[in-house]
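What follows is calculated from the coordinates using simple rules that are stated; it is not laboratory data. Every value quoted in this text rests on a predicted model; they were computed, and no experiment measured them.
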Structure I
């Protein structure tokens, strides 16, 4: 055989192999995805809840008007695509955003989706519905939204009070689900009805959540899976064991520490694991109205006592990142420069020198080795919160504070901190959108339901609005950095570090794309498929 024919034959063989691999990788219909869940969600009502314990299992029941692309790991404005809206357009003055809606979409109970449902959803959020949301954590997002106006059954206009370029990104977050007008809120907390790729079947507290395929889904040929089953396994070791032994196909998204990921890879080396940033800042919430932290000297002593690198080394094996309120680069777009961070209390200098200064502040107010302060540290009863809580209690001992860690179940945690029934505690603030409008107004805005410390600096509120209207990215960054610097100086919510965590899944599972700048926006799961076992 001549050299030419040998080369041709080899090429043909490679083409055949590639073709067979391509066929093998073609998405297949069927299979039930089994996922571990870290704890029992408060309810399935996304509009009323504040955790990825809710969005992770229930986001696939719903649709948004628009959504961040599910195959892109980084959420950006350029990666927003239509869902229940087929298109959108801005008015010339950028104060009106109009959506043309998709026709022929049905709710899971067969009723038609129309513009009335969009209006009803934001009437809930804006507090204009006859039935109020039990909690309204997204209210602060839409402070600039004046009204939602249906223009016929299949067009709707969002009328803003001023220009706000980030509005489209807020609408693309997993939290911005569209609710049906005809289903009472009380029912949405028990048996949610959506238009999404999966339908609700059953939720048993502390046991499981079951979803089934929406066979009448408006998007052709989706979803691929027949269903999704979430098994609630609060203990991390038990959850890892369930994964490596094949009882579940996927760990809870963005939950595995670097150490746990190593454990999984050692026991199940074929597993696919992604360790990455997720726009979650581990921080400390401080009740500024309750002694001792109503005293600014004691708050400053706390800031000086924090050894951020120690938290990072112990809890993330060195993978976490020091930062302010906004997620650091390169995954984040708005993080403060390092040189600006260095001017903040506790961000520079030696740990011992900082703690010596902190003890002097405590001594100024009568505390010392023979008069130690006793208090309770509350933490949400999941490992990602408890672990920083343990280190926080150890940190406080260095400045004459003896603290007891008291875990609180998830269902009770958010109501407890919302009514400000705490003194101090570890918290994780995850950005639903990598944009200052979401973070500043939600977590630091005066009167926001998600501003758990009720921090209110009326001098900063106008700056929030200035950065929100700014269309020049570089000019906006400078405003954002100045706001972030002042938030950290004020100890509004001291940031310990920005996390890096892992998600693992079996190699037979395809289409999982965890996002590097949000934990809330990717689990639509309509593109996920499984090879037959």
Structure II
């Protein structure tokens, strides 16, 4: 620790890591201290020179004698004093600023001033907008978005009242901060300080709101532009800042990256590994390294607001101008049929595709065709989805070679056709292993990677009309696909909290080679099945279009084509009618084959 003088206050400054490395300066919010960065600093200090300090009136720093000295001019003077002290230690290099909550507000305000922008290389902001930018949003934003933000900002008006906020800090607010606002099991937003220190800092910090808020907003904020690259980390569970306000910030920076984490306000404590990776990727890119895939796709085009849709697919990420630009998509069973059509569709919309199939030659042909016909990037991999060990190796290799997938399509499947009594245990075992266990392996392994990465994703499981329409011809297939649909419903509920969407696609009859490749037990109906699918004339490319739309819109269940939609609706309208149709199809089939 060292002391830095700024006017009549002494600022407690803490530094870790090698000063020869790029410097990252962490600015805490209210009612926090530098300790709110403990976990993040520990993760960054091996690669960066990490500096943090207690703002005036908080932690170990002293408070100004005059309460009016909590204004932005004094806060920015404090920041400049720390920046100059840090840059003197680190060789006059520009510093990378990271701000949370009021630290973010200070960063936006300071970087609108040329003397600060000259000292700073980049800015990562989360948990708070700039007041100049917020003032423009209140004046020019869509009324509905402005109203949402004003509702979330109720406490700002409450803090303007005399006496009552101080009284709240002596009574109920410490408990609210330490318990109600916990970010995880045993993780409170403000670690390491006794209750009396929290009360003192909470009362001091009220003057941040009283001195700065209303005047800045009333003046419409002044010049809102900042002069350094900005990375905005939006926490989708933040109860204080609405998406519309955050999306509007892209207009005010020369380079703007908008990333999202499914987390709450104190994300640096609940998800420190994710925040550390995002900060590290951004800093190293600004320092000259190529951008990581997830950073590259979060870049917002100059002059545009970022996407503020709530509940949009793929965690609302931006892309690069094409719908799935810079996404990594893994597709099993990609060597033919729906898998091949889906691989080509994603590639045509900018994705990098991993074509996985038991038949490596077929997967290679698809990958080569994508490169030749579409100019896309595709990779061919051989894997047996029914083999747990192979799938574990497959998932590890994908992550190591290409990164964590953004979209996984569990498409590989087989069919055994014929009456239930003609199915052997091996027929059942093989069908369940591929159609259900293959999906379970893909969901389990890749969902774990997506959760760890912390930036959302999407899983698509291919089921069938057979998932909800009983069949006397495909009992094992129908059971496996019904299980896939149920699994998808369970996963969608569980993974939603991580920003990961799950869709189950249920096609009806599609003109693919599944009838030719199926195994037939009892009487061989191969020719009838092949003719029936050919006459239906529904190409797999149309199924692929539904898959892309399901990911984009984060749809839960997608019945594809007319018979699938009827099959999906009829059991809800009349389950008895659906069972009657199944019995009728069985009688018709038996008459056709002379039984």
Structure III
């Protein structure tokens, strides 16, 4: 059982010089068992000490929007907008932004985590490691580590971890082999450890959990590897499974016609990015990945529900309210795990609760999130040949482009026209900001039988040697279905940097030249950049301590934090 819900002093830190780092490795947690396990007798060490507390109320703190001094979830708040209400940094003074500290994480190279900040304490993850850091100085408070898992495949074998969820004084984290662990956020001690994806060793996990009311929600990776996707909810206090929604229906269930025989057990549709949540509608919005096998459609006829969808789920029961499928019968690996952004605005003359998503298939969509009704879709890349448009019901108008034994050039390519890297929406400018990719690839088809321990693509994709897709930062107005501006990037095409926008009128994003860059939210004019010297595979965030605004992003193996002098 978790410890008592009381704020407690958390580890004071003295002044730390610029770029100070400190590492105090904890003892490994006890081996995971098949049921929740209590904390080990000896846990992570902590350092000297101050006044700061970790005590997040799920009904009050987590429902605050926009984010302010705290950045409490992967996306800042439940809306997925990645909009910070802080306005100390502006277009007029952003050129004075300076690095404050850098926190280096050993044995890492491509961090994908977005830090979470609670009352001056920053939490970051890498592989199966969690760190608590003083958000003012970058000095380590505690470190909890678990061994990486051997024998994983595909995405899970890279041991990526995108962050944590915090509620009360508990911290939740997914491990590479799809365990949900609960740590004491004040000390890093293990409270419990639950394996939640069993029965197929191709499962993994790469996401950040999401806490909604009294439940913590998780998903899995492995959509290219022949697993059956799901979203699962666990009681935050006990770790007991509350519900599980399978994204691939079993025989006889609605949507099962695409999955003959036992293919439903290997149909993909994984849920490898966190969703968003509307407390007023009491609805979770969660994206699903491509079907499996990826490129062979004949074995899975029909629409392949519920792959490439946004699902609207009841957080109390896990029941499906509605779904919208972006790419029925996907043959191109166009996962729909991009963030579903929740926008409340006047749309075509009437107040609407909208869901906006820039999708990997090359179209940006606007839906009514109360019922899933399709409102609009617009292509945002020029290189797009798999569909000629979207019809009035929201279904793509397909061309004859599809994988073949000889190879077929498909646009967008395997990376998609955008991907998991985060978009951001500014309610002042009414613009959605996201990174797009202009690229194509040759898709090849060859039948493959499923085997545990191997991927399940039914062959692969070829990309011209030395050719990389062009990245473009796009501003899109979903209320008028127009593009505000486009900012082409210069770089090698290796970044997966996302965006964050602020009340100060800025957009921060990881560009394609290894820099954190700030542009004017209204015009796209470049105002500032900082060269990290490492590729970015994460999205920025902002927080404040003692009235001072900071901006942070992970790049390569480091957390970089910036502020005005």
Just checking, which of I, II, III has the largest value of relative contact order in percent (Cα under 8 Å, 6 or more apart)? I
Re helix-only ellipticity at 222 nm (-39500 (n - 2.57) for each DSSP H run of 4 or more, over all residues; to 500): value -13500 computed from one entry in I, II, III; matching entry is structure II
Work out the source of 23, 59, 18, 0 here, i.e. which of I, II, III gives that when P(r) over Cα pairs in 20 Å bins from 0, in percent is computed. III
